[in-house]
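Following this line, the structures themselves.
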Structure 1
Amino acid sequence: MKNVLLMNPVKQDGIVTDRLHMGLSLLAQILEEGGHTVRIVDYAFLRGMGREVRAPEVEEVITDFQPDVVGVTVFTYFYDECLKLVERISACTQAPLILGGPHFAVFPEDFRQDPRVSYIVRGEAEDVILELVNNATRGKRSVFIQAPSPLAGEIPKINLDAAAGNPHLKVYQIQLSRGCPYGCTFCSVHQVSSRTIRARDIDVCLEQICEAKDRWPSIETVCITDDCPTYDRERFKRFLRGFAERKIGGTIWVDNMRANLLDEEMLQLYVKAGGSNICLGVETGHPEVFDAINKGESLQDIRYAAEMIHKYRLALGLCFVIGLPGDTLERHRASMQLARQIKPDYIFWNMCIPWPGTGIHRWYIEHGTIGDIRNFSTLIDPQVRFSDPVAVSADFPKQDRIKAWLMANLETHNYFHLSHLGRIVRLVARYGLYGSLFIYLRRYAGRAMKRLCVETRKRTGCWKGSVEL
């Protein structure tokens, strides 16, 4: 039997998370059931723990664990970090190196000529990982493996025992299903997990959640990460009823939901089960741009769903994409207007990425230009750092896209902290966004005054007759 090291890199100053990489934890379960010893080192998770957990150096991990096989997951955003990680691993071990992850769904040729890489797995690895590790050797050139999609019953439970930093886990992730039947032109999920829904047994999922909560008391939130969790509304309601009946406790967080698949009964059950948020994919508020992306729902569906979410006092999130086919700086204002009308608790303003194999990639080939997608983050980070857009068109050039990005983040939600005001002011001056800066400062001052009033009321006990904002 072998020692298997599974790793996920992170950018030095990039996005971190409070979640353990789910794919690696699923593979760890299969490998341990097959008799191997597995260690997961997820640097994005460990860095997200801050000072609570020390993230060991790569060389330290390899010296201590002495792996016989090393696996690295590759995300396109972390492409450069993966290159650096491969270099560091290869410098201190001759163990066969396996690369996998969603990057290869759209860039299957990457790393094929890298002599340090023994195997590349494209697709979901559950059905191939055990045999691959059992027989892994280091050759002179990489072996490319096209993995088949596992059936629902072949998706294992998550293994948390193998993960570095596991005593500090606060979020447990689970998939109730894989796949999405919808054909949104901007989405590449069909290349990663297919359009065919593979529905896992709800009772098995609930048992796994209960087991994890009992074993790891630090878990506070159960996160549903399905591609389309509510594709079958009655099935999702059955999950919520089971969650509440088992008195699992904590909160439920769902990464994304479709507006047209929500109803009042679902929201009632969601609140009863401990649901905390609902994030809707809006993408754009302009009707013509919206109609062209083939979402299978309407802007009215989104408005109505938002009203229901507010009614049940759940945190409402919205996801927008700047630069979809037909979008312009002027049309982008319709998205900002819709965001103001809906009044979400949080928003993601994503810059468009025309992923190979999608409808919008074909559109950009004909109507625009596409740069190197590798290492690009679709978001401005909270420190106001960002990269230039990777795709542009004649009607929506680079400068206008950056301007739209900054306008949206300044005017529609509380994203940037005042400690970064110097950087914000420099960008405002460069792009002429003084009106957006005024809105940002006015909203920030309003929040500060509200906090001051609350603190004053708490200290003095003057909750009646005090000044209202």
Structure 2
Amino acid sequence: MTETQMINGKGVSTKVSKADIEKFETSFRGNLLRPESKGYDEARTIWNAMIDKKPAIIAQCAGVADVIAAVNFAREHELLTAIRSIGHNIAGNAICNDGLVIDLSQMKSMRIDPVTMRAHVEPGVTLGDFDHEAQAFGFVTPLGINSTTGVAGLTLGGGFGWLSRKYGMTVDNLIAADVVTADGKFLRASEYENPDLFWAIRGGGGNFGVVTRFEFELHTMENERFCGLMVFSLSEASSIMRKYREFVAELGDDTSVWVVLREAPPLPFLPKEVHGTKVIVLAMFHAGDPSEGEKILGPLRSFGTLLGEFVGPTPFTAWQAAFDPLLTPGARNYWKSHNFTELNDETIDIAVSYAADSKSPQSEIFFAQLGGAINRIAADATAYAHRNVNFVLNVHGRWDDAADDKKTIQWAREFSKETAPFATGGVYINFMTEDETDRVGAAYGPGYDRLLKAKKKYDPNNLFHLNQNIDPNK
């Protein structure tokens, strides 16, 4: 075969010569995988099983030089190009059909500098990798809640988790980044170097280039913190959520309580008769002294008839992985999300009603508590602009059988539609599915024009458009 049939960025078939691919391969230290290559199917498989795409070439980068070579190859041949770090994103933009995937998953280096309290992180690092290294030195930084999530994608969308009320969004703790832009240039982005690019990557997604290294600020925190779960019947959820609403309004920055509405999994601390029933779960975390956390969070037990609990001082690394069994790869997933400044009665009642009528045992509705330090940062300080948000709602449709696609997706969409009138109109881009292009402007908020200016400067031909895209031509 003298040519490889591929797709360009406009979706039109194009041919790349064997000689050009061989030239690319000789300049590449990592692996170039094609459909006949060993490991190709594994490399094209991502977390959301609804996404089943077959790239023409997967370029598994071993370092920055490989990233530059891959970006140059993609630009020179005008190829449809996807960027993969871990492949955990719900929309499935980490992979594409008949194009080029620049795969960063093998770039797993992470270094903690205990003197400067900085973490230097490559894009193949997961949250679990980060926490493992950082906690060895007694450090943390705000990340997400699932240890298998990639640090790169999480950060570029904003990033929030259990530490965010105390230390801000993940992007608020980003000090600098190395970025390969669409012209193949290697740039350092920080407050002082290419500050417009630095501003844009902190919440603007993968629109502006390929980040090959993140530098994060670290914070001191011992490994054990007070955290855990309290489980009640869904029949009490309306009352519990109203009490919850009042309770969390008085919490300090050290403390977070999230709400999960779902079918009870077979957790060992729950009686067997509770397994498979509909429940409301209060998931809690206190970043300060564990004994203080017990005093603050103990009153939650009185919110209803407690079916079971698993709370107490727990290693932070263990808590960060606590939800991993509910988020394993291989299931079909569809999400819808909204931002809220408050949880009114209507929102609560709709959520409880839809949770009672969920279409699969794995589906859930959760409310993540934000606020705190996040809200004290100016809305224009980073591309992540939603600084008035106190709760992020995500309806997580999750199931195994493709035959259930229609009913579960419809359930999520109808729930989203009913709760939309009470939301801010904004949305967290990391929770957006691939069919939500109409929400891109709302996702980026009032900084969209500034993002568009950065896009036109760093990626004027929209090479990096498999994301929540900022189209430079609009």
Structure 3
Amino acid sequence: MSEKRYYENPLNTRYASREMQENFGDEKRIRLWRKLWIALAESEMELGLPITQEQVDELKAHAEDIDFDRAERYERQVRHDVMAHVKAYGDVCPKAAGVIHLGATSCFVDCNSEIIIMKDGLDIILKKLVNVMDKLKAFALRYKDVPTLGFTHLQPAQLTTVGKRAALWLQDLLLDYENLTALIDSVRLRGVKGTTGTQASFMDLFDGDVEKVKELERRVVNKLGYEKVYPVTGQTYPRKFDYNVLCVLSQIAQSAYKFSGDIRLLQSMKEVEEPFETSQIGSSAMAYKRNPMRSERMGSLARYMLSLPINSAVTASTQCFERTLDDSANRRIVNAQAFLTVDAILNLYMNIAQNLVVYEKVIAKHIAAELPFMATENIIMECVKAGGDRQKLHEKIRVLSQEAGRAVKEEGKENDLLERIASDEMFVAVHKKLDEIVDAKKFIGRAPEQTEEFIAEAIEPILRRHAALLGAEGDVKI
């Protein structure tokens, strides 16, 4: 009989990277708790509390000696995760057991470690975001001169270029990058604040010595690699920080959603395709299909991410006074899953952006079907320059355009407007110029130059700043 399989989060089993999973894993979290306990005990010793170097050394020697089974047994007894790990740590550090967590509240380890984990998660997101930007940059420059139909209201509009459209996707990511880096720069720890944020327990430990209490916080925070702390807190750091984080992650998901939707539409038109592997199956029934599964998955994950910030908004809004515990179970789920989701989205984005396939002949065919209509004003102007009557020319080309349009829509024929113009004596002045007039590259404005300038001025400085992060590949697990 096969082993029973219970529900597992698909973000872990199918989508998110091992790197992000480890970042939010219990192994890292408890290592951080112990690092915080060591920093606290060592700083308290340095500032004169009766803690010995031998006790601090024992804590350091067993920092990695984590018995999760033992801690789980303790938690079933005491119904408190932090105290369960205090006891488990004390079991392997008998000399130091009495000074672990001295003067602290559970949120000393829980909140400070959560901020560090999220900061590290933001760094992972930053690395992947700039790699997506790098891959889109290369695509945009490669296709900056290739004309394509623009679309407004999902209807054919004035021409742009394939590369310029990619620049729009890239600009969305630029805005996300600016918000992400601003958020990273604003990260601060909860610090060493005590049970309700008043530092009363530490004032007792240091016999009312305010400067030592303030110095304790500075030392602990510095030992963790940080400088900034929230100047005042209740029991927890402000839960608005979680909301800010999820909003930035949501914005990245929004940009990816827009990109994925565009690719799905372009693939439907057979102009641009996401990568499709030789053994990949598009449909269980229709063997010929090449479904945009990566883009669809990206949109699916992005939709989930877009729903998460409201959860954090409610949590931040309902923290009564100095704190309530109804945030705890919720945040264990929503914070980690937000990061895992965006991590998975960016893995897909990297993979697609690096391997997009462009079918230039299909694009040219679609342009040819629409450009004659767009060129009518240019044709009229050329004929007027040769002495024609603008109003008569306008009326005639209107009639010819409607006839050509009717043939396309009602009879399924190709657009023959140019042939109609070429056989009408009223337009004899342009008969030999029609190919020149309808050259697609004359209808793209400054799209190539805009793309080059945008990348040189806005994107390249970012990529140079983060050159050490570049070179990552988007791994699609399944």
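The numbers here are math on the coordinates, done by the rules we state, and not lab data. Note that the coordinates shown come from a computational prediction; the quantities given were computed from them, not determined experimentally. Cβ atoms are built from the backbone, for glycine too; each structure is taken alone.
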Re helix-only ellipticity at 222 nm (-39500 (n - 2.57) for each DSSP H run of 4 or more, over all residues; to 500): value -12000 computed from one entry in 1, 2, 3; matching entry is structure 1
Which of 1, 2, 3 yields 11 for relative contact order in percent (Cα under 8 Å, 6 or more apart), as computed? 1
FRET efficiency 1/(1 + (r/R0)^6) of positions 311 and 335 (r between Cβ atoms, R0 = 25 Å, to 0.05) - structure with the largest value, from 1, 2, 3: 3
Upon calculation of Cα extents along the principal axes in Å, for residues 223-382 alone from the atomic coordinates, which of the structures 1, 2, 3 produces 41, 34, 34? 2
The value 1.03 for Cα Rg over 2.2 N^0.38 Å was derived from one model only; which of 1, 2, 3 is it? 1
